[in-house]
Structure 1
Amino acid sequence: MKIPTYKNFEEKREHFQIKKIDTIEKFEKVFDEHRRSCGIYRGVNSASYKIYTSKQREFICNSTNVDYISALEENHYIQKYFQLAKISMGEFSCYSILQHYKKPTPFVDFTKNFSIALFFAMHEVELSNHSDEINDYVTVFFIPDKNVCLLDISDKLTETMKRKKLSIKEHDTCYQSLFWKFCESALKDELPKIFLLKDDKNYKEFININNNQRIIMQEGLFIYNNYEKNHLLPLEESLKSFCKDEIENIKHSIENEKYMYEPDTQLIQEFEKDTKKLQEFQERFEENIITSYEINKKLISDIKRQFKLPDKDLIYFDIEKILNNINSENTDNKHNNLKI
């Protein structure tokens with residue numbers, strides 16, 4: 001099955017705030033606005049692409065759902081790597097490694113750096129021979145800081161860290177891994193189906209996504225999309241749906257509590273407070289929190305020439321390759337000196 005795409009900008013506009021860039025002057029203005037990060041970004045080399053996770057794409061194309069997490073957790077070498085690196089071997093940390101090696105995960109890559117997103121938008125671009133306008137553009141998706149906060153779960157993860165410090169002494173290492181597994185399992189029931197995962201020192205011991213070179217160099221972070229009611233909805237559509245489901249679930253909990261012989265008034269008030277907060281979030285999601293910068297492909301050569309963008313060696317950082325190149329250059333210089 002082919003992965004669904006947008007046929008035109010009218011269809012795409014239902015889910016994004018679209019801003020077209022057809023001149024180098026317009027691009028320069030946007031570039032200047034984002035010299036300092038204003039949120040998070042994702043670049044794709046076709047404006048027709050929807051925001052699917054690699055796990056969704058794998059299922060759509062091949063109808064497969066391989067359990068890589070269990071395979072990682074059972075592998076002796078992977079266990080040793082996590083142990084020596086002092087990384088909690090939880091599901092989210094494992095997904096970060098799988099994402100790095102292009103295995104299917106429920107993560108969507110984003111970056112804090114606009115220029116890095118531009119690199120991905122302009123990398124290996126195919127010039128269009130189609131008559132439909134959307135294929136003449138590449139896209140940089142942008143979620144501003146004021147909307148990123150809607151997906152931030154840092155408080156809940158930090159609270160988990162506090163519970164850990166109260167429950168286990170630092171020297172009780174034999175219980176650490178069991179505790180993290182218990183925490184993650186319990187936490188998953190509390191977390192929303194879509195949330196942001198970033199590098200944060202407050203819960204790094206629990207979830208560490210900066211566990212490989214490339215995510216560090218790409219200033220990466222992830223949005224976790226595990227909306228189960230319709231597991232093939234792209235992120236832009238899932239964002240408008242998952243809060244509705246949570247609101248309905250809380251309403252059912254309120255009704256159930258009211259029918260108890262002695263209803264817990266305080267619990268009902270907490271439920272109602274959560275409902276109000278989620279309704280406010282839902283209103284903002286309905287307004288389309290993602291901006292979509294549509295950059296005309298005809299500008300790409302001028303942009304690459306006039307603006308300083310990251311190069312491929314930075315984005316696909318490889319220390320071994322760099323060291324081999326240094327060694328090769330030194331060898332060449334020695335040969336040249338001998339000739340002189």
Structure 2
Amino acid sequence: MNEQLTSTKLTAADFATDQEVRWCPGCGDYAILKAVRTVLAEVGARRENTVFVSGIGCSSRFPYYIDTYGFHTIHGRAPAVATGMLLANPDLDVWIVTGDGDGLSIGGNHLLHILRRNLNCQILLFNNETYGLTKGQYSPTSHLATRSPSSPGGSIDNPVDPSSFALGCGARFVARGVDTQVKQLTEVLKAAYHHKGAAFVEIFQNCIVFNEDVFDGFTAKANLAEHQLQVEPGKPLVYGTDGSRGLVFDPAALGLRAAELSEDSANDVLVHDPGNYNLATALARMTNPEFPMATGVLYDDPGPVYTVQGAQSDAAARTDRTLKDAMRSGFSWKVDRKS
């Protein structure tokens with residue numbers, strides 16, 4: 001995030017372009033696009049100072065549909081390109097848009113490094129558990145036994161959990177949202193914008209053609225109360241109809257346990273602290289239906305932001321030696337020539 005000041009108040013419509021939006025009718029990307037435009041207007045973003053960077057995939061058409069600067073790069077390399085932008089001009093407000101295939105397969109290493117370095121940007125990973133652009137092959141986040149053109153007998157790979165991956169990489173901000181739950185999604189995106197450093201947001205996105213309703217277990221209206229936990233800072237981790245269930249600490253497992261609440265056990269319910277890394281990790285690793293799917297800001301604990309000035313200061317500390325000194329220091333070998 002880079003706070004921006006502008007004398008002209010823009011609306012969400014001001015961030016629309018003249019490009020035809022080319023996603024399948026009913027695709028969850030439409031709702032995400034609307035939410036992002038809304039957030040840009042509400043935070044006072046300046047078009048001339050904002051850049052959307054994407055890789056390859058359905059989600060990666062995003063730069064065409066936002067009236068700011070944009071860069072549609074190559075498969076998996078959006079974080080690398082964004083890193084160059086931010087080191088050259090740290091005042092830019094950079095948004096990276098990627099998908100579960102683009103960001104966690106060919107681009108997994110690039111995503112890892114931008115998170116651990118903690119560059120100042122927002123990273124939106126659209127997770128639909130499929131390769132939608134290339135006609136529905138299983139992706140790194142697809143569940144076991146997923147049948148697809150590339151896994152007709154069912155996938156045998158264990159899926160990657162994007163939020164757990166981000167936390168493991170050292171991300172200082174990790175959140176989740178749902179494409180059609182626009183109210184919560186916009187709040188999550190605003191929180192990501194205001195975070196100083198790399199803000200990672202996993203968005204559950206419905207691919208209506210190749211993986212329709214894959215998240216219905218916790219996003220469908222009939223399942224929402226019992227199977228999704230929308231976390232808020234300082235609020236008890238309760239869910240279920242009338243808040244009848246909650247998360248408590250299980251000392252035997254050193255982890256979380258879903259419990260039916262009573263008057264006696266209500267005081268045992270954990271309260272959400274987004275600055276608690278261990279709690280965030282436990283929330284991210286919860287799987288449905290045994291646990292509710294946690295959405296909202298799971299972790300928010302700002303740390304030092306990576307800048308070119310910091311990199312240069314590290315280099316400067318090592319420039320008191322000549323090249324000859326460097327080449328002759330440390331371990332060296334002498335080769336005896338035989339006559």
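If relative contact order in percent (Cα under 8 Å, 6 or more apart) is computed to be 15, which of 1, 2 is the source? Traced to structure 2. In terms of FRET efficiency 1/(1 + (r/R0)^6) of positions 38 and 134 (r between Cβ atoms, R0 = 25 Å, to 0.05), the structure with the greatest value among 1, 2 is 1. Quick one: Rg/Rh (Cα atoms, Kirkwood Rh) came out at 1.05 when computed from one of 1, 2, so which one is it? It must be structure 2, since only it matches. Structures 1, 2 were shown, and distance in nm of label points 7 Å out along Cα→Cβ at positions 110 and 286 at 3.4 was computed from 2.
Quick check on the output: -15000 is helix-only ellipticity at 222 nm (-39500 (n - 2.57) for each DSSP H run of 4 or more, over all residues; to 500), derived from one of 1, 2. Which one produced it? That value comes from structure 1.
Bear in mind these aren't lab numbers, they're just calculated from the coordinates by the rules spelled out. Please read all numbers here as calculations on a predicted model, not as lab measurements. Cβ atoms are built from the backbone, for glycine too; each structure is taken alone.
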